[in-house]
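Multiple structures are listed underneath, in structure tokens.
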Structure I
């Protein structure tokens, strides 16, 4: 369920974790080998009371357990998928106990940020034990750069995509060194500063193709435009080349000194280089700030309480839409429309006793009807998630293992995986 465009772009203490046994999901040790069927203490709070519910565990590795929950037994009538109270629902839950698991949680976007790959390919290429799809991304809204995240993207301490100003964005922030996970809403500021002239220029986006103002669309020389445009910072992680088109581009070396300036956009960046692109009236401001000397780029990220989030090695972040639970309480707002209806869902969160949980809910199928936003939050709370967010869902929802096995059944025709922008993966220590 990707967003059709980057429409929301207008501009952490560690999370608690999950008492598995309390919810009826047994924690078989990795040495046990085979699958085990758990006895459910409490069923999921969706659908009619008394529905048959089964839970089956599989030990993926030490401290990593995969649980499959099936609630309801009879297939749903095709015309009642969005309304039935009988289900069925199929939920796959990957539980990671950082105290026992030998590895680290992180994110991966594949060869470059702007491309898309299947979740199973992202899991395999990163050498992970397992993983799920993650961020919302531009998808068909920008076929040239479909993997462009719609919201925050942090990879190993690098801010590769800025948070949205829209309050519906919910972020998952991972400290891979400690396997601590935080959920919430991030904020950011970004600017470039000329050390010689002291000129400053705010950044609007990071690694997002700038838009040429409609009023100046036919102007080959954007410096003649009197309408504000965009100012964007690009890094080598974005794609093989930066977006081309009318505007101005300034390439900087690793020290921030100007390597070259062009009156059209589109170039190839080498390792250590970055570039600044501008359109519309902002082209004049960019040329001014880039003149005479080197530029300092200032990027700052903070949590929803204004506390600084250090962009350091081992920090990762992805973007979701809507916080589901916070401090053990359901916080997702009510709403109407297709996004709030029953859909496949991907959930990420933490639990009170220090565990990390990644879960998928199959949907739009007679064999698993999916969940509304309210039902998704209820499932998250029932799984013991004190803090959880809703990641990209719909046809993007996928969970895969290291051998390429797709654990869930995607809702696309024939159960085919959709290529996605990034994934959250658990990588074993080498």
Structure II
């Protein structure tokens, strides 16, 4: 038994038509169950409950046992002063607000149909899934339900990504160009170096990027040196030596600190080596001085592809690392990599910008993400094995959100699919 079942019973109106009373035998009539709160505070806001003939408006809190009220210290928390009903599975003690008034309590175990408990237990206790709890039923969900919920899940994922972006904006005094630079550094660093590059980007005064961006050699020297890529032993290539000299000059001029840690190469494909990515990023900022503004004006996917039509410098045509030659090959940003930048950087930034300036770009962003190919990973493969194909990046992002936010945490009754599965059988 978990509280999510209580939430499901309450918000899905499973008590409709049942004679309800408090633990002190006062009649209860649910006029409005309220709105589920997914954050700190009471579980349901703005409910309307008639208790003993008196209509109350306020919040509803839920626990497995009444005594959990005290275990969670709600009796001293002002956020719970407006709780009008305590809904519990087992009423083991009377509970009181800060002012000493008793909170009416509804004990649910006296009112729940056995079929609900049976289906709930089958979903969680009597099945050993290989991927997700509802895997035997997932492919049979109504397509209208699936498409609608996947869109909701994608927006939910955007909201989560927006949290980081708004924090960065606050620290940078709403410098959108700087925040874009930080997010690009994170994504150009991939999983291996993303956190290190983002951390260094946060520490870097972005005005120095603006100043050096007009000269390709300077912006390359800045990025390679500041990211700790100019400490190679026994490299006598003229390109490398010139980068070192230029960064030494910039470091003294701008009083840069020493890099903390070195970027990793192990586990990366050569095309993702930090050397290649830093050269590509340097060329991007040399070519586009007002990159964020240009991305705001890019209405179509192909416009964004055009902006990121970038390749590493000529030295990297036959190198992946300093001092070691390789087969000649242009190191151009691939469309698949640009798609990842659109998914993880550009759309989240445009989403945040639209929220800040009061514009509704939701439809255009949904159209843009739907034009991109889906990501390939174990989560998407897992859904494919259930018979659920993934046709675009909106669906892949939504399924990642579904799995990470709900399936892997057994939050089935907070999920539209899980709630639908239980609701259809009760």
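None of the figures in this text is laboratory data; all of them are computed from the coordinates on show. Not measured: the values here are computed from a predicted model. Cβ atoms are built from the backbone, for glycine too; each structure is taken alone.
Just a few scattered comments:
- Taking mean projected area of the Cα convex hull in nm² as the criterion, the largest value within structures I, II is that of II.
- Of the structures I, II, the one that 20.9 was derived from, the read-out being mean count of other Cβ atoms within 10 Å over residues 207-214: I
- Per FRET efficiency 1/(1 + (r/R0)^6) of positions 71 and 367 (r between Cβ atoms, R0 = 25 Å, to 0.05), the highest-valued of structures I, II: I
- When distance in nm of label points 7 Å out along Cα→Cβ at positions 215 and 231 is computed for each of I, II, the largest belongs to: II
- When helix-only ellipticity at 222 nm (-39500 (n - 2.57) for each DSSP H run of 4 or more, over all residues; to 500) is computed across structures I, II, the figure -1500 traces back to I.
- For the structures shown (I, II), mean count of other Cβ atoms within 10 Å over residues 167-174 is largest in I.
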